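Colleague: In what follows, structures are represented as structure tokens.
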Structure 1
């Protein structure tokens with residue numbers, strides 16, 4: 001029987017201020033394409049475009065892909081880029097597969113969200129931080145919707161539970177001068193620093209905060225750990241020796257997971273990209289997106305957006321992070337939240353994880369800010 005072949009778009013800023021994150025996302029997507037083309041059930045013909053981190057280029061490139069007859073596009077990292085392109089996908093009736101953790105409070109019939117929703121990343125992180133480190137938060141982020149919304153959620157939960165948000169600081173994407181921000185942090189003495197900085201901004205901030213703390217004899221990872229929902233293994237490499245350890249990350253995947261699917265994914269990723277062999281949650285989310293897209297198109301025998309959406313209903317996949325399931329009500333995924341602590345070898349120890357995939361709740365309609373999750377020692381698991 002003839003194998004169906006479908007053209008798909010891959011749109012990632014593999015260069016630019018957050019290229020170190022979006023580059024692995026493209027790599028994860030291309031790895032999935034190669035596996036699908038090797039093993040089926042369809043063949044994929046990817047068309048790759050690179051906006052270079054320039055927000056103004058996303059809409060034009062989306063229109064270029066969609067007007068060429070492509071209906072399915074995997075791409076975008078930042079929430080600002082996602083919001084920039086959604087009107088084009090709605091106009092041309094295409095489907096964006098968005099493979100990044102995001103701030104939630106959005107729904108579109110033209111988007112499938114394969115990254116974590118807020119109840120799968122920021123809420124587990126707040127539980128952990130307030131149980132383990134204290135209730136005085138200092139927030140610093142890149143000046144766009146990802147940071148604004150995550151800080152809003154954190155502020156509402158921390159305050160409702162009797163804590164304090166000492167300050168919020170927002171800086172332009174790509175900013176690397178954090179002198180005044182770090183001075184304010186050291187003066188405030190928070191229990192933890194919540195960072196939603198992206199790309200080179202995040203790397204510079206962590207390096208300079210560590211240097212400032214060392215100069216004052218402060219054990220920064222113990223006294224005021226940096227916590228994030230977007231820190232992963234390639235980020236640690238870019239942070240560099242001497243400052244990559246002791247940070248807290250909330251994610252649904254770490255490459256240190258010792259499952260058969262994770263080990264296979266890590267090995268194939270390293271073999272495909274030996275120059276940058278560090279698999280990450282962002283690469284895995286893109287990998288999942290392509291695998292689910294291929295399965296849905298095979299089931300539908302079409303790349304039509306309506307047929308693919310119907311085929312997605314309750315679709316399951318054995319992913320590197322564990323089983324994932326499409327929630328047909330929200331077009332988000334059931335994912336397994338985990339908390340990791342970074343190591344000096346650019347990996348993470350998993351110190352807490354949910355026992356099963358968690359239903360996505362992008363609008364937090366099933367959440368009460370004053371309800372603590374169980375933080376007892378029985379929920380903690382350390383992986384060496």
Structure 2
């Protein structure tokens with residue numbers, strides 16, 4: 001069988017940047033969640049996206065958790081959250097004993113629908129925070145969403161786990177709200193194997209997040225703790241990988257765009273295929289190239305024929321309000337997210353793919369028609 005083609009797998013730099021920083025961590029014996037790589041990764045990532053401060057953490061989920069805590073979200077508080085996302089967006093709301101209310105998507109962005117958000121505010125005027133997601137590297141309609149949230153004086157947290165390198169009107173996603181989250185999980189556009197980053201213009205709150213992330217250890221000769229803490233700090237080894245990966249982020253975005261445009265050029269003429277939305281204010285990182293199907297060929301047909309050829313693809317995220325664990329929570333919208341889930345496919349978007357790989361995938365898909 002031909003070598004497996006992955007949806008999106010880790011891609012280390014050809015120059016070996018990551019190994020240089022990791023070697024430095026070993027050579028200096030700074031292996032623990034302290035050291036120059038952690039400090040510099042925070043500084044370099046913040047500079048890259050245009051944010052004042054950053055905290056390097058063990059995962060994007062940990063970053064969302066600490067963002068919710070920093071925003072004052074607690075027991076029985078309501079948090080608005082997109083329904084079309086991965087569960088890692090929502091789980092930290094439950095960690096804080098808060099209540100998620102799921103907001104539908106719109107077809108224009110595949111992200112949080114501003115109209116549904118307005119309706120949610122009418123229904124729940126005392127909401128504590130709004131958690132926005134930039135799905136598959138597509139930015140949400142941030143001007144409208146920020147205007148609504150400012151009108152209601154509610155803090156905004158951006159889950160930009162999938163959108164590092166994406167711009168909305170010339171500004172990096174993750175830098176519009178009070179807090180932004182990035183993920184460096186193994187399948188993301190750059191990876192540290194596992195890790196995340198919390199960014200904010202509020203340097204004091206980022207400092208507090210670092211404190212919480214290191215078990216809330218007070219400054220004392222003995223071990224003293226006045227607040228609940230978490231073991232959420234990124235290790236110096238992992239941060240070294242991240243520093244090396246950050247150097248090739250622009251290359252990865254360029255390749256992801258190339259893959260998307262390749263698919264669109266070759267497949268868009270097939271009956272019943274539509275691609276992710278293009279908006280003139282959005283400059284996506286095209287983390288995954290996604291399509292929807294509205295003809296005889298269904299998503300399962302595409303996924304099964306690719307899997308037979310050892311090629312990985314995935315459905316679009318199943319909405320949270322349809323998930324067994326979350327189905328008891330309220331949902332505001334018109335089932336746009338359900339339609340995207342029922343009709344959507346994430347095509348292989350691995351930056352290590354060659355043109356020959358792409359041609360092979362396209363040939364297999366075209367045979368279905």
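Please treat every number below as a calculation from the coordinates, not as lab data. Just so it is clear, the structure is predicted and the values come from calculations on it, not from any experiment. Cβ atoms are built from the backbone, for glycine too; each structure is taken alone.
Colleague: Comparing FRET efficiency 1/(1 + (r/R0)^6) of positions 34 and 322 (r between Cβ atoms, R0 = 30 Å, to 0.05) across structures 1, 2, which is largest?
Modeller: By FRET efficiency 1/(1 + (r/R0)^6) of positions 34 and 322 (r between Cβ atoms, R0 = 30 Å, to 0.05), the leading structure of 1, 2 is 1.
Colleague: If percent of Cα pairs over 19 Å apart, for residues 194-281 alone computes to 44, which of 1, 2 did it come from?
Modeller: It was calculated from structure 1.
Colleague: If FRET efficiency 1/(1 + (r/R0)^6) of positions 26 and 250 (r between Cβ atoms, R0 = 25 Å, to 0.05) is calculated from each of 1, 2, which structure is the one that comes out at 0.35?
Modeller: Here the read-out was taken from 2.
Colleague: If you don't mind, there's one more thing I want to ask. Any idea which of 1, 2 comes out highest on relative contact order in percent (Cα under 8 Å, 6 or more apart)?
Modeller: Ranking 1, 2 on relative contact order in percent (Cα under 8 Å, 6 or more apart), first place is 2.
Colleague: One of 1, 2 was used to compute mean count of other Cβ atoms within 10 Å over residues 18-25, and the answer was 18.0. Which one was it?
Modeller: For mean count of other Cβ atoms within 10 Å over residues 18-25, the value 18.0 is produced by structure 2.
Colleague: Also, I was wondering about something else. Quick check: 141 is what I get for volume of the Cα convex hull per residue in Å³, calculated from one of 1, 2. Which structure matches? List each step's numbers first, then the result.
Modeller: Values: 1: 122; 2: 141.
Answer by label: 2.
Colleague: Out of 1, 2, which one gives 3.7 for distance in nm of label points 7 Å out along Cα→Cβ at positions 226 and 330 as computed from the coordinates?
Modeller: This value belongs to structure 2.
Colleague: Out of 1, 2, which one gives -0.60, -0.67, -0.88, -1.28 for log10 I(q)/I(0) by the Debye sum over Cα atoms at q = 0.14, 0.15, 0.18, 0.26 Å⁻¹, for residues 90-177 alone as computed from the coordinates?
Modeller: Value -0.60, -0.67, -0.88, -1.28 for log10 I(q)/I(0) by the Debye sum over Cα atoms at q = 0.14, 0.15, 0.18, 0.26 Å⁻¹, for residues 90-177 alone corresponds to 1 out of 1, 2.
Colleague: If you rank structures 1, 2 by FRET efficiency 1/(1 + (r/R0)^6) of positions 98 and 114 (r between Cβ atoms, R0 = 25 Å, to 0.05), which sits at the top with the largest value?
Modeller: Of structures 1, 2, the maximum of FRET efficiency 1/(1 + (r/R0)^6) of positions 98 and 114 (r between Cβ atoms, R0 = 25 Å, to 0.05) occurs in 1.
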